[in-house]
Structure I
Amino acid sequence: MANPLGIYEKALPADLDWMGRLEMAGELGFDFVEMSIDETDVRLARLDWTAGQRREIQQAIFETGVRIPSICLSGHRRFPLGSHDSATRAEGMILMRKAIDLASDIGVRVIQLAGYDVYYEAKDVGTRNFFIENLRQACDWAAAKQVTLAIEVMDDPFMSSISKYLEIKAQIVSPWLQVYPDIGNVSAWPQNDIGRELAIGLPHMAGVHLKDTLAVTADFPGKFKNVAFGAGCVDFGGCLRTLKSNGYAGPFLIEMWSETSDDPRREIREALAFLMPKMKEAGYDDVGRGTFNGAETGSF
């Protein structure tokens, strides 16, 4: 069976409706689109979609055959689960409950949570404890709706490795809590042994993000977004071979932010032209809708 291949919503033109977005993803050979619910009012409003709006999403999925199996819920940067402020934490939990309900309604299986206890506040032991307490409650809600919560390894020391996810996981006994590693983010932190991280995380992976990054150094904070594929520090060949040799059979998601660029389609094709040969060399011969195999890769 082919490994599903997806594209992040923010890689596609921002002015498309959902039908157009899914159609374009399908034309480019993707199986799915990962929806973004970030900290902007416009995208947070999706959590309050009406029943009719939710049916429109379901209809677009049915008509195009392109799924929306995951949501990137980064709105918690604005309303973090670990905030010192009780009102902010409460708002974060409201977002969490609404996101789980939305996922259940439209067929989303995985909600990717940004691995921040807090983002705009100072971190301390208290913010960590609040985050774990609220995540434990969120896992109970997710269990009731059979929706997986998957923590992404981030551009933040709080969740800079799969090992740190496993420390949180040890305190929350739930099959509905998993990890969603971004191989760019894991690679950017110099203390990480990327091969070991991927190997120990594999039993817990709900998906894998493909993205390049610039590494963190003593005098550089790293760059975690908008690094062209091949221009960063990620050993894609080595990471993909590690995943393959350890039996990873789940989805891959290309993460890009080309939604406002002059030619998003061209940028996505360039990313595919870089990634698909590396996936094939690693043994992932059957990825996506089959349009990336063999000599066709050169047509991008």
Structure II
Amino acid sequence: MRIDDAFVSTAFRYFAATAEAGSIRAAARELNIASSAVNRQILMLEEALGMQLFERTGRTMLLTESGQVLLTQTKVSLQDYEDALGVIDELKGLQRGRVRIATAESVSVNLLPKILADFSEKYPSIEILLTVTVADSVTEMVHSREADLGFTYNPTTLDGLDIGFEESIEVGAIVSSTHPLAKKKNVDLKECFQHPYAYPARGLSLRLALDTAIDGFSNDSSINTSSPTSKPILEANSLRVMAAMAQEGRCVAFQTRVGIEHHLKSGALTFLPLTDKSLPMDRLMLIRQSARTPSPATQMFESHVVEYLKTHPIN
């Protein structure tokens, strides 16, 4: 029996599992116990608290306002307990632990898998839980303690965050080898917008940077704003999709070299640095929450990342 199974209230664990799964039956499958046991614990918890925690619609369990408040606090308490157990295990020399990582998509394609493979070879007993999302969500996950560490770009605020690593990365246009721009050494956004292009959706770090640069010439008469090519043929929250469209020769896309390393090496894509002075470099950051002391496993992973990136430059 795990120590947390023995000492953390069964009712609260079953409540949290049901809230996450959305039904008693799904929670029971996750917990590998009978549905009746889960239902009984939730009813006992509601009776003890004197309030309804779920609205029951058929088999669906929807949290009430009180239930949402309790879930938020329960998740924090359970995570604190898991963190404490991980620290105790590591202090006992077991080199066990768990690191929850959130990352922007581009980092997950090539860079992070190499880091993870190298880390898991050295520390096979440390569990990694990875979430791939947009940059804004990475920052929020670290703020809310859903992630211990985050790989993100250009966070709008660093309040409550510490930076473990930071590197400025060049932003460019990417095109297929057969594209009319492919033979140029560099381009500016005005040149790119004379061709069909894909544009990052809100939430991606590049969106704000590109919007800022565009504001500087949005009234420029040299760009025909009535032309169909003055608007993107695709707006997406996936850099992979936009890179794939560019590789097919359908459009110009925008990003850094991170995530398209293999395509650049093979010649499937061409990277053209953007010369617009108002376009800032992309800032890749490894972030963590300031108010928390990271677990030994998290500290080990962060140190590993920093050492890896120092010896394997991104640019």
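What follows draws every value from the coordinates through simple rules; no lab data is involved. Everything numeric here is computed off the predicted structure, so don't read it as measured data. Cβ atoms are built from the backbone, for glycine too; each structure is taken alone.
Quick notes on this structure:
- Value 56, 50, 35, calculated as Cα extents along the principal axes in Å, assigned to which of I, II: I
- Of the structures I, II, the one that 0.85 was derived from, the read-out being FRET efficiency 1/(1 + (r/R0)^6) of positions 19 and 131 (r between Cβ atoms, R0 = 25 Å, to 0.05): II
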